[in-house]
Each structure stands twice: as C-alpha cells, then as structure tokens.
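Scrolling down, you'll hit the structures one after another.
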Structure I
Amino acid sequence: MTAPLLSAEGLFKHFPLRGGLFGRRAGKVHALNGIDFAIWPGRTLALVGESGCGKTTAARAVAGLIRPDAGRLLFRGKDVATASGNDRKSARRAMQMVFQDPYGSLNPRLNVNAIVAEPLVIHGIGDGAARRDRVAEVLAQVGIDPRDGERYPHEFSGGQRQRIAIARALAPEPELIIADEPLSALDVSIQSQVLNLLKDIQAARGLAFLFITHDLAVVDYFADEVAVMYLGHIVERAPRAALFAAPRHPYTRTLLAAAPRPGGGKRRPGAVPAGEVPSPIDPPAGCPFHPRCPRAVSACRETMPILSGGDHAFACHNPEPVP
C-alpha cells in the first residue's frame, strides 16, 4: 500500500476552563488524549462515537482550525501541526472542510458564486475569468444550476445548501475532504442523495475523506476504515468489514448493538452499558470506559490499555472474543 496521505501521531488537545471572579484556571477539558490514525489517498476513514467523544476536535485539528497541544499531523510527510507560512497555507488548500450546519457555514451576505469562489481568492488561484469558470464547473458537479449562482443561501433548501458547501470545498481541488457530520442537519430523504454525491465525487476524483459521524449505517456504506472514539481516546481501529463482523472493544460492540437495523430487523447482541458517560473534565483513571463496561476487570480500573493489534487494533484488557 502507498504511504498515508495524512497521519495523526499522538494528538493531544485540552481546553482550559476558567472560573471565579478573576477567571482563574479551574480545570481543563480532555478533548483528545494521544490519538493516532492514518488516511490513505482515495480512501475514507470514519471517526465514530457518542457526542462529546472528541470527533469534531480531531476534525478541526486536522483542518488547521485549532492547534493540538502535542503530537504530529503529517500531511504528505510534513508536520502541518507546527508548520507556518507557505507550508501551512498549502496544506489548508489541500484539506477542505464540510461542516455540519449547511446554513451556518455559508455567509448569508454573499451570493453562491462568491461563496464558492472564496477559497480560490484566499489561495490566489486563477484570475477572474478562470474563477468564474471553476465556480460554474463545481456547481454543476454537485447538482446546482450555475445560473443560480447569483442567488443567496436563504433561497435554497437545506440539501441544496449542503451541496453548495461541498462545491466550495471542491473548488481549490483538494486531496482530502474533512466532513464533520455533513448529513445530520438534513432530512432523511436528502441524506442519501448527499451521501451518494460524496461517493460519486470520491470515485471521480480519487479524494480521501475524514468522515465524522455517529450514524453507523452511513459508516457501513461509505467508510473503508473506522476509528471508534470514547472520551478523547481511540479505543478500536479496523477496516470497516472487520470491525462490523467482529468488534473487539466492548464499547464498539455497544455502539453496534444500539444501531438500528435496516428494515426493522433485530439489533445485534450486546450489553447496554450502565450509567452516564464520565465528564471529560474529570475522566476516570485506567480505561475511560471501565465505569460502564460489562467486561471490566481490575486492570481496567488501574491501567490505560494500549491500542495494539495491527490492522485491527483495540485498547482493551478484556476484549470481546472472536466469534
């Protein structure tokens, strides 16, 4: 296999909390706790997990919207987490983001032509005529009539607005699309249309995707590899088929058991964990899942397990048996 397009190595991100009259530091949110993953050209890695597990923080770190506290982000072998100047700008051009809210991510004061042309202007790509041609080209590719380019975001439906956001991401010809819950704000009937559009674009352009979602049906359809997150840790990482066929971490098994089955069939077997997700401000010692885990042993309360196991890696002292 070729070298990864992007590799995350030991990414940490903790957000300080302020409190009291003088805004003194009162703790920190442990958003990312040393995560590792890789994305290969033309392939999709899905980051999955419950709300608050750190998926969006990871996406924003990859996109360069926040800087990690520690660790490396290697894009084509260069560490973009600490890069500055031309290297950082070049990486940002090659990695574009599609956000969850298609209306909130579009400037309501700009028409569609101006919105889609923004990354071309920022990165100095082409002249006026070339930009107009490029905008018309990508609008047509996502199913928006280029003649509607003079209209404004509020004049479009939610699904159309997300297509416009995708067109904006495609405009500078990126190598990696970071899609942060791009379907969750859309009607179910529209979600499949947008998902098929993304799959067609990937096939035509050979794009890589970092796909953030909590919807395992989408993961099963779209992803090549899957990384499961819990409280800022990746607890299992595997090719999609292997993870769905034989989840090894109890939390992964829980997620699959809770996912609705197409056609209303029976859910997968799996224990529902007790209690609530611990606070990322005060995470438990040892394995972060042990307070809710039906398979917890004494080592789980004392030592954080290491993610290991080759292509199908998991961090668990007492993993689920192989079927």
Structure II
Amino acid sequence: MAKGRAGGDAERYIVGVDLGGTNIVLGAMTVDGTQQFAMHAVPTHAELGADAVVGRIVEGVERVIAQTRAETGARRDQFLGVGIGSPGPLDRERGIVIVTPNLGWRDFPLRDRVQEGVKLRATLDNDANCATLGEWWIGAAKGARHVIGLTIGTGIGGGLILDGKLYHGASDVAGEPGHATIDSTGRRCKCGNYGCLEAYASGPAIAERAREALAGGEPSILPAMVGSDLSRITAATIYAAAQEGDALAVQVVRDTARFLGTGIANLLNIFNPEVVVLAGGVTQAGEALFEPLRAEVRRRAFKPAVDACRIVPGELEGNAGVVGAVATFIQWHDIT
C-alpha cells in the first residue's frame, strides 16, 4: 500500500482503531484504501478501567488526525469518522461491547463514548471481523467474494465475508471458528466448552502442549531457549525451535496444523470460500505449518471445495485490524 501525501482537499479520510487487550493500534486511511497515515500502537492499560481506555483512544485518534493533517494539508472536516474494532461479543446497532474478558468490560457503550470524545461519527465491529475485512479489501483476499479469516493469537477469532459483505448472523456472533468443537471430549476451553479449536491451536494452547510434552520427558532445546523457565515458552519460541529442527517443536507445529486443518475443513464444507486467510503470530511458522495444514484440509474436506479455495497467510501484518475498521465504517455508511 502506498504511504505518503494524499492530495489535500481532494481526499477524504477515516481513522481506524484496533482495540486489543494489550495494545491499541490506530491509523488513518484514504477512503479508496490506497494510502495510510500515522499508523502506530499504544498500550491499552486495561487495568486502569474503561474510562482510561476511552481516553487513550480519543487521544490516539486526535494524534492520528493531527499527524495526517500535517503530512497532507487536509482540513479536519475531511475526516469522515472513526471505525473501531473491539473484542466482543458486541451489539453493533447500539455500539455496545456486551462483554470482553480481556478488558473486563460488560455492556459498555464504546462507540458513543469515542464519538463524543472526538466529535466524529463512529462505528463498532468485532476485531476479528475487521482483520478479515482488511485482508479482503486490500490484502491477501483482495478480489474474492467469499472469504473466511482466522486470527490466531491469545485466542482464535474469525470473520466471514459472503458475497462481498461481512456476515454477522442473527445476533452479531457469526464467525467464531475458535469455538467450533473439534473433539467433543477434549480439552476444556476458556469459554466453558470442551474440545474447541482455540483450546488446541491458540498461542497459549500451543505453548501449553509443548510444556506437557516436556513434562513427559521429551528431549528438546526449548528449556535452554527460555533459561529453563518453561512459563516463558510461547508459540513463537516453538516456531523458532522447529526451524532449528527440534523434534518436539516440529511435532507440536504438525499437531497444530492438524487441528487447524480439521477446523478449516469444516468451514470449507459449510461455506465453500474462495480464500481462507490466517493471520497472527501463527504465520511465523511459515510452510512448516501451512503445508501439513493444507494436506489435512485436503484429507477432510470435499474435493470441489478444496479445489476452489486458497489457504494463505495474511499480508497486512499488524495493521489488518485498523484497515478493516476503516472498511467497516465505509460499508456501514455506504461511502463511495
């Protein structure tokens, strides 16, 4: 994506906000998606409370606007509004975060609080929906009509784009592949269910499976990589060890590919997408993960569905949520 001066009075801009439990990522984009400005991240500090987080969002939006104006010569009235991506579940119509454990919120009117703070229109959507929409708009799924996105980090979120539009379902909770059951008697998930995909293939779950193997006496370079403090093992540590040829780490990555492949095969058989985009730290594993994952999907899904679909890593790295938040604002207000 091009970055730089966008042409002053001729352009219109939207600010995107990707709210996470650890960081808030913000930036501005032109309405046509060709240029981005002032992308940056600030700590969320959720422990300070919702009011403090809203204050940080408002301050961040104003900083983005000021930096974009300085770079482009734009007027403030050329900024149409703010798109916000947040963990959910949400009530999009009312702009409310119903509950989000990572932030400790319940029934919080995030959209209106931001709207009041910056004196601009705002929209609210699920953060994983936004990441998927971002990859569809200008990233790895650009040009496709039917897309499934999976964001793999602390949990596993996702989004569904059907016929070029985000699909939210009857109550705004469509697109939660992390809580699809892949083993009815399997691991307990934080959501309370057993055998969820997230309980096997999220970042913390990947690390926990490695620690369990180490506790069983499996040899590995992983303890040496973390100074024998096994609590410091992360999915990224395991990917690095796998690249060094560590047998335990290689097996954990292969098992992760098998779990993800099972979940994705189910999605292919239900939705028949053109593209499945995987984003988040999992992409660091590269083809060591994607090759066996695609093989598992081929083994489990209907061949016509497999033949029609590409399974690819995301292209937008840490900015997908911001890009998608801008895109959700555009779709909500039907801006052309």
Structure III
Amino acid sequence: MIAAPRFRLSADDRRNLRTALPFIAPWIVGFFAFTLYPIVYSLYLSFTHYSGFGDATPAGFENYQHMVSDSLFWQSLGNTLYYTALAVPVGVVVAIVLALMMNQNVREVAIYRAAFYVPSILPLFALTFIFIVLLNPGFGLVDYVLGLVGLPAVNWLGDALWTKISIVLLAQLGAGGPALIFLASLRAVPAELYEAARLEGAGPLRRFYKITLPLITPVILFDLIYGTILGVQIFTPAYVLAGGTSGGGAYTTGPENSLLFYVFYLYKSAFQYSDMGYAAALAWVLFVISVVLSFAILRWSRQWVHYEGA
C-alpha cells in the first residue's frame, strides 16, 4: 500500500504566510469573536431559560415546544410570510420597471438613475418617519391625492387591513438598488437579438417577453432570494409605524397585532419579556425558515431560469 504524499510548505510559502497573517489576523479574530461565537452561543441559549442576567438554566427543547402553542408566534409568522409573499414579487416588478426606465437613451439619464437610487441608501428609520407623514389620514399627501381622483381616504396606519400594505409600499422606496443590478443585466443583453426580432416584426412587448425577460431571469432569481431573506427579517418599519413605545414602556404592535412581525416578536421576547432563551430559539427557527424558502425558490427556478449557454 502506497502512503499518500505529505503536504509540505516550501520556504517561499512559509514566508508568504508569515507576511499575510498580520494582515488577515484582525478579520480572523473578528470572525471568531463577533460572528462564529455569537452563532454558537445563541444555539446554546435556545436550549436554556435565560433572562439576560445571572446564569442560564438548561431547558431542553422547552423553548421550541412552547412555539407550538404560542399564538403570538403563529401570528407573527403569518404576518411575516404575508408581507414577504406580497413585498418580494412587487419589489421585483418595481425594480424591473425602474431598470427599463433607466435604460432609456435620454439626456441627463445619469441624474435620473441617481434620483431613483438615492432612497435606497437613506436610513430606513428616517424614510419610515417621512412615510408616516405621507400616509397620515388627516393631512397626508397620499389620501389627498386619492381624494382628488374621487377615491375614499384610507386609514393606512390605524386599520389592520392596510398596515402591512403600508410597509409593502414603503419597501418599494428601496427598489433603486436592485434596479441598478437589473440595469446591468439589461445592458448585457445582445443588441443583435433585438435587431433580429425587429426584422421579424416583433413589437416592444413581444421583444420584452421573448428576449429581455428570459435573459434576466438569473438576476430575478437573485433578487427573489435576497428579497425573501430580507423580507422575513422585516423589523424597523414595523417598529416605527407601530409607534415605537407606548406609555409604560410596553411595545405596541399596531392594530390587532397587524405589525407584529417575526423579528419584532423576537425583539419583544428578548428585551420586553426578558426571555433570551426563547428569543434565541426564535432566531434559529427563523434561520431554518430562511434556508427552506431559499432552497424552495432555487428548486422552483429550474423551471424558468435561463442561463447563458444552457
């Protein structure tokens, strides 16, 4: 039996390693201290009862078993999935429309692209406060415009039917970032395909559905997965729209708990109810949900994503 050759570093490799280690050491230390350790520790906490003070006591699977009978857990999960199922497809459509607009050959197109992109880099906390003013049923611009066209005013922030729709609309202010990615994919579509389609008599809509849309499906897949991961973690807009904190320090969750999203409930469990163990269990369940949804989208993508050269 022939022994496998031993791997040995040459003198140059060892010298290069010694030179590189001081540069990568801060990243390695930061990864273990601020990423890997919190992940492992949160997994440990999910099997304990821990208030954030004192020592954690072992709890086995009690935190996970409690979720089955926790009505707030199921409501927060339902609110989150409802928001994600609505906001992600709408966001993809809005981003594609913005990309098509930014792809037009017009003067000062760079200014328009910057204007579409700027809202996506503004602080979400500030954007949400601006949105509250726009949606205010008393003096908001949105209800004023609805009144001009003869439509009834909507209680965007006080009606459980419309609160999640409000956050879906707010999420579209960040569509400028994905729109730039779609713009890059649009610019990569070969012009010869459009020329051939025009010679065959294909109109703009037919060219879009037969050429543009199939060729940008990889980017659509990326946006769906990325948007889904962000969607199930929605927190800041819900917290701000719900009013932050009410009197006595109790965190509000909107009318009929309509703004009680999953991460919002995780936050309440950790910092209002002082149940860090249950919050850690919620975090790991959310991780599993994100992985399952991502793999489901990937599997579904085999039916409609077209890769170049495939």
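Values for this structure:
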read-out: Winner on mean count of other Cβ atoms within 10 Å over residues 26-33 once structures I, II, III are ranked, highest first; value: II
read-out: For distance in nm of label points 7 Å out along Cα→Cβ at positions 170 and 282 computed as 5.0, the structure of I, II, III it came from; value: I
read-out: At a computed 6.9 (distance in nm of label points 7 Å out along Cα→Cβ at positions 10 and 258), which of I, II, III; value: III
read-out: Source structure (of I, II, III) for helix-only ellipticity at 222 nm (-39500 (n - 2.57) for each DSSP H run of 4 or more, over all residues; to 500), computed value -12000; value: II
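Each value in this text was obtained by applying a stated rule to the coordinates, not by laboratory testing. Note that this is a predicted model, so its numbers are computed, not measured. Cβ atoms are built from the backbone, for glycine too; each structure is taken alone.
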